[in-house]
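What follows are several structures.
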Structure 1
Amino acid sequence: MTDIRQTMEESLALYRQLQRAMEGIEKRLPLLDVAATVRATEELEQLHQRILAMDRQLLRELRPENVEAVSGLMERRRTLLTEVLEQNRSLLPKLKSRLAGYRNELLKIRSGITSMQGYQHRTNIRGGRINTVN
């Protein structure tokens, strides 16, 4: 069985890594383009999956008899989780705003493409009908 202290330290390291990644995104937010945003989102998702796996392992290893051994680490982890949660609450509206901007740009591009298609020269090989009724 893995040492619970080691697992807790690894969990703390992953949450610190998440915190740094979110700080990096927030610093670059005004400069991020669509590709960079997608890459950052994918990296966060991969990190999130690693954190979930580590949390499951931590829950499997945590026992009443070893809680005392990691009580200080648990308090540090709780503090770190609170900080990450607050950081997420701050970052999420900014990312949603950026997403709305991308969506607006995409709609403008689609509208422009649709408008430009109206200006294309279309030739009908078979010819057209002549309406002599009027």
Structure 2
Amino acid sequence: MQSSNRAGLTGFLLSAFLIVGLTGLFAIYAIPIPFQRALNKQALLDEATQAANAPDAAVRLAALRSKLGDMADAVLGGPGTPQERIAQVRAATLAEMDAEVDQISLRLRWLVVIVTISAAGFGAALLGLSGKRTE
């Protein structure tokens, strides 16, 4: 095998492994995001449940308003008991996590497809360039 051909093949292999590695790196950071958000919200809802079961529930729940963020209105107001409202918000949080997981999974699948096609094109270009040098 000639040295220019070997360099082209080596470059192709390196680029193939680097592209696969970068795709995996993106996946590692993207996949746990919905789960982490859901865990944080569930911890806040656990805290709200403890506050709702305390004798001074109204005061304790009001003190949690800033920590609850976008869930505060649903937990602190509306029909039903505080425990029922917390259970509804908990169910909505899990449904939101499922939807986010589906969205991220779809995006990661597209990422793998696009990166694979791009890597194939790049590899073909590298092999084409190394083939032209030897002729």
Structure 3
Amino acid sequence: MKKYLFILIAILLWLPLQAQYITNDECRVVAYVKSDGQIQDAQMRVIGWIDSSGIIKNAELQPIGRITSSGYVQNAQYQTVGRIKSDGYVENSRCQVLGRVKQDGTVMDAQCRELGTARGVPMEWAAVFFFFSK
């Protein structure tokens, strides 16, 4: 009985980590986001980090940008490159709409085409991944 309880607990602990992922428009997983902010590609290689204060780091832990508390996305030189509005719309630095992250995690471009989904991932992190990481 203890063995089955251990397996059940292990599965329950594993599921929340696997529930945080980003898919592309073909429903293929392109990234996993762990609860500590580590971002892995589909092959489980670390490609970056994002912490609770909004600092974005590359795989070598060098800061490459940040998300401010008011939703502005800045590069490593703290220049604003865009904004994530509270309604999910994402704008570039010229206030042109790039797309939207909907409440259900669906990510749309400016022409309302689906780019992918972000399940269990904060809206701001999904917006950075789809609109500012290229």
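Read the figures in this text as sums done on the coordinates, not as results from a lab. The shown structure was predicted, so the numbers you read here are calculated from the model rather than taken from an experiment.
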Value 40, calculated as relative contact order in percent (Cα under 8 Å, 6 or more apart) from one of 1, 2, 3, is from structure 1
Out of 1, 2, 3, choose the structure whose coordinates give volume of the Cα convex hull per residue in Å³ equal to 126 when calculated. 3
As an exercise: helix-only ellipticity at 222 nm (-39500 (n - 2.57) for each DSSP H run of 4 or more, over all residues; to 500), calculated from one structure in 1, 2, 3, equals -5000. Which structure is it? 3
Comparing 1, 2, 3, where is Rg/Rh (Cα atoms, Kirkwood Rh), for residues 20-75 alone highest? 2
